[in-house]
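Got some structures for you, see below.
The numbers here are math on the coordinates, done by the rules we state, and not lab data. Remember, predicted model here, so these are calculated numbers, not experimental data. Cβ atoms are built from the backbone, for glycine too; each structure is taken alone.
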Structure 1
């Protein structure tokens, strides 16, 4: 092989490895970092508040009132825990939906997952 052919082969192999490295970086590091999870916390809170109000208003005995209050206490304990666990689950930054000006292609809505985590004991 001539020196020119060796130089060309070396350049092609180098180009292949550099392109592969850039592609791997884009797929494994850059794109996942751009994903933003959003949570409509006000919606989850309002729904639970409405359910609590209906349960408390329908209560006819002291035991039913205490059960309604216990549901509210459990919700107040589970909500912060659920919010803290969401970023680890999705591997993304989690923000309140009200803090975003508009959706992006990299935005995922985690409100349903938050609601599920708060409802299950």
Structure 2
């Protein structure tokens, strides 16, 4: 079995597994926490995407207004590229620019978690 391919149209299918959701939420909280930005997660797996997306959208909006440099640092830490944002903008035209960035953060951290799981299973 190969490494799962996470795309904008299949994110929800990966967020049905509690362990993956919890690890993804922890990764997002860790990435933002490095810059003093607090993201919390209730643990409600069913609403994980919208809960995290709403918080990220709010925090990204604040950073855009007050500390653009910190936002760029967070995006660098998470490893979000202009190319990823441009592609998502085309695939999710109903999302605002801030919502696209929030979505990309969730997708990227989900990919990190799935990659760790994949390689852990290869070595066990």
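Observations on the structure shown:
- In terms of FRET efficiency 1/(1 + (r/R0)^6) of positions 58 and 98 (r between Cβ atoms, R0 = 30 Å, to 0.05), the structure with the greatest value among 1, 2 is 2.
- Structure with the greatest value (metric distance in nm of label points 7 Å out along Cα→Cβ at positions 18 and 82, set 1, 2): 1
- When distance in nm of label points 7 Å out along Cα→Cβ at positions 2 and 106 is computed for each of 1, 2, the one that comes out at 2.6 is 2.
- Label whose coordinates, when Kirkwood radius over Cα pairs in Å is calculated, return 14.8 (choices 1, 2): 2
- Among 1, 2, which structure scores highest (criterion: relative contact order in percent (Cα under 8 Å, 6 or more apart)): 1
- Which entry (1, 2) yields the derived value 3.7 for distance in nm of label points 7 Å out along Cα→Cβ at positions 34 and 50: 1
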